[in-house]
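Derivation of every value follows stated rules applied to the coordinates shown; laboratory data play no part. No experiment lies behind these values; they were computed from the predicted model shown. Cβ atoms are built from the backbone, for glycine too; each structure is taken alone.
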Structure P
Amino acid sequence: MSLTAVRSWWMPPGSSSDAALILLARGVRAFTDGYVALLLPYYLTLLDYSAFEIGVIATATLLGSGLLTLLTGLFAYRFRMHALLTAACLLMLGTGVGFAAVTDFLPLLLIAVVGTLNPSSGDVSVFLPLEQTLLSHAAAAEQRTALFARYSLVGNLVGALGALAAALPGLLAQWDVLELKAAVQAMFVLYGLAGLASLAIYRRLSLARAHGDETRSVPLGQSRSIVYRLAALFSLDAFAGGFVVQSLLALWLYLRFDLSLEAAGTIFFWTGMLAAASFLAAPAIARRFGLVNTMVFTHLPANVFCILAALMPTLPLAVLFLLLRSALSSMDVPARSSYVMAVVSPAERPAAAGMTAVPRSLAAAVSPALAGYLLTLTPFGWPLIICGALKIVYDLTLLALFRKVKPPEER
């Protein structure tokens with residue numbers, strides 16, 4: 001089968017060539033994000049840092065992502081999209097090399113703030129609003145949710161494969177190829193090199209090289225009120241999710257059940273696979289029930305499963321509910337991205353993407369440190385319970401405020 005045939009089968013009808021390139025770049029970064037989320041707490045443990053210090057560094061990575069995304073939103077209109085993507089890729093390279101070369105806490109904390117490292121299983125970085133803006137112009141409105149579903153699918157599927165790669169440093173040490181610490185540092189260098197690979201892909205984008213109106217950012221106008229309310233709700237959701245970012249969820253499993261790194265990689269591979277599979281169902285569900293209903297009624301049971309996982313007395317039961325949660329918890333992601341792009345004007349999309357992404361990153365930056373502190377007190381799953389409860393509040397509030405605000409294709 002030719003590359004053209006594969007692309008026509010995989011991409012929604014009418015998608016531009018830019019859409020396939022963006023998904024490819026997302027996959028490259030997702031692979032390294034998948035193993036870095038697991039190796040980050042393990043590496044910091046090798047450096048003799050406490051659970052609280054690990055939580056602080058995880059918080060710093062999320063805080064830095066939020067600030068970088070805010071600056072991008074404020075000044076994107078002055079630059080070509082390609083220039084912004086190039087800067088982000090070079091920053092990713094510097095982040096990977098920095099974490100491999102530096103071991104002192106304060107320099108690591110600084111790199112975490114200014115870098116692109118992602119302690120979460122999802123994409124919380126400056127790349128997200130840039131790519132979402134370009135994706136919104138790469139397909140027709142009726143195919144927008146399907147394209148965002150594929151974007152999320154690639155991230156989770158390849159990220160799940162990356163989680164399996166977290167076992168590679170242990171294997172290299174076991175085979176006497178590298179010492180364990182050096183093997184982990186090599187994985188951070190590979191993370192940085194993924195930034196260069198992404199840059200090579202971005203250079204082929206047509207929209208990213210343009211100054212045209214289709215990628216020109218303008219301040220929010222008539223959509224300001226709805227974007228601000230969505231940003232506030234998404235911030236609550238992100239704050240809750242920060243309690244169970246993948247790095248800290250792996251740490252909880254280690255403290256609560258003495259789970260090995262290799263076993264954690266396998267578990268997170270399957271949670272990623274289930275989340276990826278759920279993205280395929282999201283467009284069909286959204287067409288049948290609407291974007292808001294899809295976001296809410298797939299999310300609610302997932303949050304109940306998150307709470308139940310914390311209460312389980314054995315590892316198999318805890319893993320069972322984590323798997324059930326993963327099968328539903330991310331189905332709202334493509335629906336949410338599509339909804340934001342649908343309820344604002346095309347010219348407001350870059351500003352709306354940044355405005356909804358920045359508060360999410362900043363809110364998510366607070367909770368990992370709190371979760372790390374809770375885990376220093378007890379290995380019980382309080383972070384999971386807090387996460388599930390807050391997300392239930394988010395779901396019910398979103399339904400109450402936006403069930404009557406329909407995107408154009410649902411009117």
Structure Q
Amino acid sequence: MPTTARQFDTIVLGAGAAGLMCAAVAGQRSRRVALLEHGSLPGRKILISGGGRCNFTNIHCEPNRFLSANPHFAKSALALYTPRHLIELVQKYGVPYHEKTLGQLFCDHSAHAILNLLLAECEKGHVEHVYDAHSIQVERDSSGFHLQCAKGEFHAPSLVVATGGLSIPKLGATSFGYDLARQFGLQIIEPRPALVPLLLGEKESDWTQLAGVSTLVSASAPAALKSKPPSFVEKLLVTHRGLSGPAILQISSYWKLGEPIYLDFAPDRQILAPVLNGRRDPATLLKALREYLPQRLAEHLSQIAAPAGWSNPALEACERSLHHWPLHPTGTEGFTKAEVTAGGIDTAHLQARTMEARTVPGLYFIGEVVDVTGHLGGFNFQWAWASAVAAGRAV
């Protein structure tokens with residue numbers, strides 16, 4: 001090892017939510033911690049999250065809110081550090097917050113409050129921050145990990161990788177974490193965009209003429225997946241390119257190319273009762289649709305979903321179709337518009353309680369780089385905090 005290498009107990013790569021939390025926890029355990037960030041600023045994704053107010057957790061955080069090839073993996077870390085622990089930390093710093101909907105907690109003011117909290121916690125642990133640490137190269141021998149980068153050379157017996165996924169490349173997302181995992185023999189579940197708008201084309205391109213229309217739906221994906229995914233009762237937003245809104249972002253994490261998604265336009269409600277019980281004609285159909293749906297969407301469905309006739313069986317079939325309407329996305333908006341990355345480091349290679357690589361002692365992976373992806377609404381932040389604390393207490 002070159003004599004110029006600086007010595008630490010732990011090196012954390014990535015100054016995002018997971019990296020900052022892990023560095024703070026390790027530092028406050030009297031570990032000498034170097035936090036290396038290839039960009040010039042910490043927490044850039046924190047600052048844009050939640051419309052700039054940071055949806056920092058969700059009070060309904062349960063393992064079934066996460067998608068992974070091993071759905072049980074996240075349980076240990078999530079039990080170790082719960083939303084209540086994070087809320088207590090937020091309250092300790094006097095950060096005002098509120099519950100928006102469905103258990104989502106947001107800062108009342110700026111997301112800077114969460115970033116400042118994390119930086120203050122790092123300061124308590126005497127963490128050394130190193131920014132613009134790009135061109136990182138990592139080697140390992142019996143004494144630990146040797147890192148060389150634009151900011152010099154570093155050595156530590158433990159290395160925590162918190163470099164995130166591929167989503168939002170304009171904020172500096174790269175494949176570095178995956179490349180490093182492969183370097184040490186770990187397998188990768190193919191990364192893919194998640195919590196991302198879907199594109200429509202071909203025969204369904206006429207939907208984009210409804211751009212701007214928003215309505216409450218229940219969105220679901222085929223049950224042919226390994227485990228039946230949940231349905232999401234949230235808002236749909238039609239865009240100039242396809243579909244977005246919370247319901248679509250949620251189901252996008254489960255959707256696979258070539259498969260349909262299904263929309264229920266009136267969850268738990270019967271739409272066509274006025275037609276069944278009154279005049280049976282197009283005007284009554286349109287009026288019934290307008291009772292529950294925005295005008296432009298009602299007019300569109302009155303054309304493409306019109307019953308084959310006005311008999312009871314035809315109207316009942318039409319009713320069923322409005323509660324299980326298939327659409328066939330041609331793709332997603334990609335990592336540029338994806339809020340998170342699904343897939344990542346195969347959890348079969350990691351210890352659930354510590355996030356340490358099973359075959360590489362001293363090497364840890366946390367946060368988005370791991371194959372654990374939360375639902376929309378603060379769950380991915382909670383995974384960042386929980387996995388970070390698990391590693392921070394183990395290094």
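Computing distance in nm of label points 7 Å out along Cα→Cβ at positions 61 and 205 gives 4.4 for which of P, Q? Attributed to the structure labelled Q. For the set P, Q, ranking by distance in nm of label points 7 Å out along Cα→Cβ at positions 165 and 373 places P highest. Out of P, Q, which one gives -25500 for helix-only ellipticity at 222 nm (-39500 (n - 2.57) for each DSSP H run of 4 or more, over all residues; to 500) as computed from the coordinates? Only structure P yields this read-out. Comparing mean count of other Cβ atoms within 10 Å over residues 269-276 across structures P, Q, the highest value is found for P.
Among candidates P, Q, the computation of distance in nm of label points 7 Å out along Cα→Cβ at positions 141 and 189 that gave 3.7 used structure Q. Work out the source of 3.5 here, i.e. which of P, Q gives that when distance in nm of label points 7 Å out along Cα→Cβ at positions 69 and 101 is computed. The read-out comes from structure Q. The greatest value of distance in nm of label points 7 Å out along Cα→Cβ at positions 125 and 197 among structures P, Q is that of Q. Taking relative contact order in percent (Cα under 8 Å, 6 or more apart) as the criterion, the largest value within structures P, Q is that of P.
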